[in-house]
Structure I
Amino acid sequence: MNQVATMPMSKVQELKKLSSIEQALIKTLLYFDIFKHPLKEDELYFNCHHGRATSEESKEAINALINKKLIKYNHGFVYVNKDDSIVAKRKKGNQKAENYFKKATSYSKLISYFPFVKAVFISGSLAKGVVDEKGDIDYFIITEPNRLWLSRTSLIIFKKIFLLNSKKYFCVNYFIDSKNLEIQDKNIFTATELVFAKPMYNPDLCNAFFEANTWKREYYPNKERESTSGAHPLNKSFIKKMLEFVFKGSLGEKIDSWCFKHTLNYWKKKFPDFNEERFDLNLRSRKNVSKHHPNAFQERVLKQLEEKTREFELKHNIQL
């Protein structure tokens, strides 16, 4: 964000100076403010974007920003939002998440029983420990290579028939296969989803996934990786083994290819306004990956971050 290039020299000289850690703390709060999500002081340190600093340095910088009235402190939370009610909303969201997590645990177990599912994560807002009034439960799933679309389709059919197509507790919108563990999109949005993703099944593969995406440390240098110690071993039920045996050969390959082509054609017809670039960003559909984000959430979040940052810079006469 180069505000200097758009301002007269006299204005540039009047810019208030902030330390690198102060800038990083504000940018972190601006990102989480998109979701109306205030942070505790220790959370702000561990989630600080781009700023390598000690915990004590972070506390000093937070106090300095509070004294400069650039950020607010309320009941143990810090934030940049004018609306103090977001603190109460976050506490309410934390309480709601406890009940949702019980549901997510049960459904994660169910997902792990489906053929060719190799690892299951809880992602989205629940992974961050908060659920709003319209929240749902997102799952990130790793499958066997060349069976991703067969696995995805079986889960979607289950949702449509047995859950009446409700995604409240069963939103399976992102799949990759076990030979394609590195996430292509490398930005603050995807890095955030990665560092908060909660491993539920197959700790070894979950570890491999985290190791394949160490680039996220560029955005979260202070955050410890989610432990896989609480993840369960992958389910190997008799029915799952039998189905995988039946569909492991050419039959499974043909069905997987048919599911892939059918879904891709359906999405292209359903979303004709998406050009090739936007389609790939929001509805990436390849043999080894399926991403279904038709609301262009990532795109909207990154745009809002840019707008919030510029607005904050102009309001406080600073450069981040």
Structure II
Amino acid sequence: MENNNWYDVFLENLFEIFPKKAQLTQELMTLLCLEREAVYRRLRNDVVFHAHEVIKIASTWNISLDEMIGINFGKVPFQMYPLNYLNPTKKEFSNLLRRVKALDHLLTTENSEYMDITNRLPRPLSIGFPSIYRFLIFKWVYQYSRNESHKQFSMIQVPDNIFKEFGHYKRNIVHVKNTHFILNQNIFESFVHSIKYFQSILLVTEEEKELLKKELFELIDYMSEIADKGYYPETQNKVNLYVSKINIDTNYSYIYTDKMKSCRVHAFGQYDIASFNLEMIENFMIWMNLKKKASIQISEANERSRIEFFVEQRKAVESL
């Protein structure tokens, strides 16, 4: 990237994040505390954004100034994405809105790939089951919340606007053209153990356990259908399911499309540590795909292994 083009690229990045000028204008007014006309002048390039404004925009919206200017300091930036699911700050909710909306282009792009290596229930699959996902948030609250770790499962009420974005995310993510999941062998067993533990300390009731059990069976049926057909039933977009023969210690994912490229390490239950550095993303893609060597594909192939895997998952859930 030539250095004298960086400002044009910076403006292009803004319009990629918020394609509608009215929305971009409003977001910039709020972020920079500017009047509408002042924002218009900057977007028309009549007035340039001041240095402190560029830095604030870049840090808030995860725009890499190094890559735009063409400077490589030999460092790869990663950023943590915290989110208080029960009481998000305005900034946290704005970040969530932006991240979900950025996936809207999946509905029209022809070139998209997503891969997830995970020892827990994959977000794109489990997020469509409200009690299961609420339990994941409950578990996160118990482990990482400073003030609310005593709450019972029945007390966990995810705000409607957060649940709405979960639905938006689910509708978008099934439009990825090629998806790959590499799953731990005991992926449901670990979830079941968590339910049993919280029931033993009286934070989950018998009725709630039965509700979770019902949804877990529904999730297994959903995943089994995907594995049998090799695609999402909602969109018929390709899905490959693998079972790792080596225990998965850390959860990773990447998404790679014409308009969006990122890799993520999933940490602390529900947080993401993300990088938008192209070199790192390409390395992630290579490393993660190498994991297939120690995995067995169970979608559209190896029917025996597929049946055995889902039988074991059903046994784990049945033990509740």
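No value in this document is a laboratory result; all are computed from the given coordinates. Since the structure is predicted, the reported quantities are computational estimates derived from the model, not experimental observations. Cβ atoms are built from the backbone, for glycine too; each structure is taken alone.
When distance in nm of label points 7 Å out along Cα→Cβ at positions 27 and 259 is computed across structures I, II, the figure 4.0 traces back to I. Structures I, II were shown, and mean projected area of the Cα convex hull in nm², for residues 59-202 alone at 10.6 was computed from I.
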